[in-house]
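Just so you know, all these numbers are worked out from the coordinates, no wet-lab data involved. Note that the coordinates shown come from a computational prediction; the quantities given were computed from them, not determined experimentally. Cβ atoms are built from the backbone, for glycine too; each structure is taken alone.
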Structure 1
Amino acid sequence: MDQAEVFVASDHRGYDAKNALVSALNGEYSISDLGPFELNPDDDYNDPAIAVAKAVKSTSGSKGILLCGSSHGVAIQANRFKGIRAIEGFTPELAKLGREHNDANILCLPADFLDNHKIAEIARIFLNTSFSGEERHVRRINRLDEEV
């Protein structure tokens, strides 16, 4: 398949949803599961977010999907990396807008609030939506990495 790589990871609260998502998307997309590969109730959301952010940052054209209980922690952690635009796209419309207007490269989803079917639906929309490229959106995105 000639698509960009998609890096997927979770913490313990997103573990089951992550495994279901990887199974649902395998064959449709080039998926790299960054773990975890066994359930550890004491893990931290920071580690999967850092792994996916680093992978997306270093792999041109790639995207990432992160799952945790609320999606808040992984989104906050991932957005600490320059060039990463992680969104909490918990509806199909928000995921689509995040790609079209913000050229989001990581989708963060709340496993405690969405079922596996909805997670896969939102992920597909995110992965299949292109950035609009409109000048106003490019200008705004370029400002995201400015020092404040």
Structure 2
Amino acid sequence: MKCLFCGHLESKVIDSRTTGDNSIRRRRECLKCGKRWTTYETVENTPILVIKKNGSIQPFDKNKIINGILKACEKRPVSLIQIETIASDIEKKIKESTHEIESIKIGEMVMDMLKPLDQISYVRFASVYRQFTDATNFIDFLKNE
């Protein structure tokens, strides 16, 4: 860190604390002139972008995943905590791998996590997600699963 007073490139951190707004407050001291100053460091969050089927791009919204799963799990023995866990796990996986993802991949991730949890909810979600046009497409999907 460059000294604000003399321009020397080396300083030491005297004190480091987290603040209420998720930033880090650091008290620094120049190794050349001995003067002190405070810096604040914040984590820069890069937004996740979702590439839709039509090519448009939207910011990622975990609530959309939760709402879609809620509809599929209506009147099923799946708790809200389980649904929120699925959405949080998906968000975490996306953040760890990339900052852009296709909506198709998000739908596949939801289906992969719903399948072991509740078969009926899985089939409901898949029927809307895959946009089956008739019963034969739906039956073919079920046979392949």
From the coordinates of one of 1, 2, mean count of other Cβ atoms within 10 Å over residues 20-27 came out at 11.5; that one is structure 2
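Tell me which structure, out of 1, 2, gives 0.95 once Rg/Rh (Cα atoms, Kirkwood Rh) is calculated.
Values: 1: 0.95; 2: 1.27.
Only one of 1, 2 returns 0.95 for Rg/Rh (Cα atoms, Kirkwood Rh), namely 1.
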Matching 1.07 (Cα Rg over 2.2 N^0.38 Å, for residues 44-131 alone, computed) against labels 1, 2 points to structure 2
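When distance in nm of label points 7 Å out along Cα→Cβ at positions 52 and 100 is calculated, the result is 2.3; to which of the structures 1, 2 does this value belong?
Details: 1: 2.3; 2: 1.7.
Comparing all candidates, it corresponds to 1.
Compare distance in nm of label points 7 Å out along Cα→Cβ at positions 4 and 92 across structures 1, 2 and report the one with the greatest value.
Working: 1: 2.2; 2: 3.9.
By distance in nm of label points 7 Å out along Cα→Cβ at positions 4 and 92, the leading structure of 1, 2 is 2.
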Re distance in nm of label points 7 Å out along Cα→Cβ at positions 36 and 124: value 6.0 computed from one entry in 1, 2; matching entry is structure 2
From the coordinates of one of 1, 2, mean projected area of the Cα convex hull in nm², for residues 68-115 alone came out at 3.3; that one is structure 2
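Taking mean count of other Cβ atoms within 10 Å over residues 28-35 as the criterion, which structure among 1, 2 has the greatest value?
Values: 1: 17.4; 2: 14.8.
Top value of mean count of other Cβ atoms within 10 Å over residues 28-35 goes to structure 1.
Tell me which of 1, 2 gives 21.5 when you compute mean count of other Cβ atoms within 10 Å over residues 12-19. Can you show the working numbers first?
Working: 1: 21.5; 2: 10.6.
This value belongs to structure 1.
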One of 1, 2 was used to calculate relative contact order in percent (Cα under 8 Å, 6 or more apart), yielding 16; that structure is 2
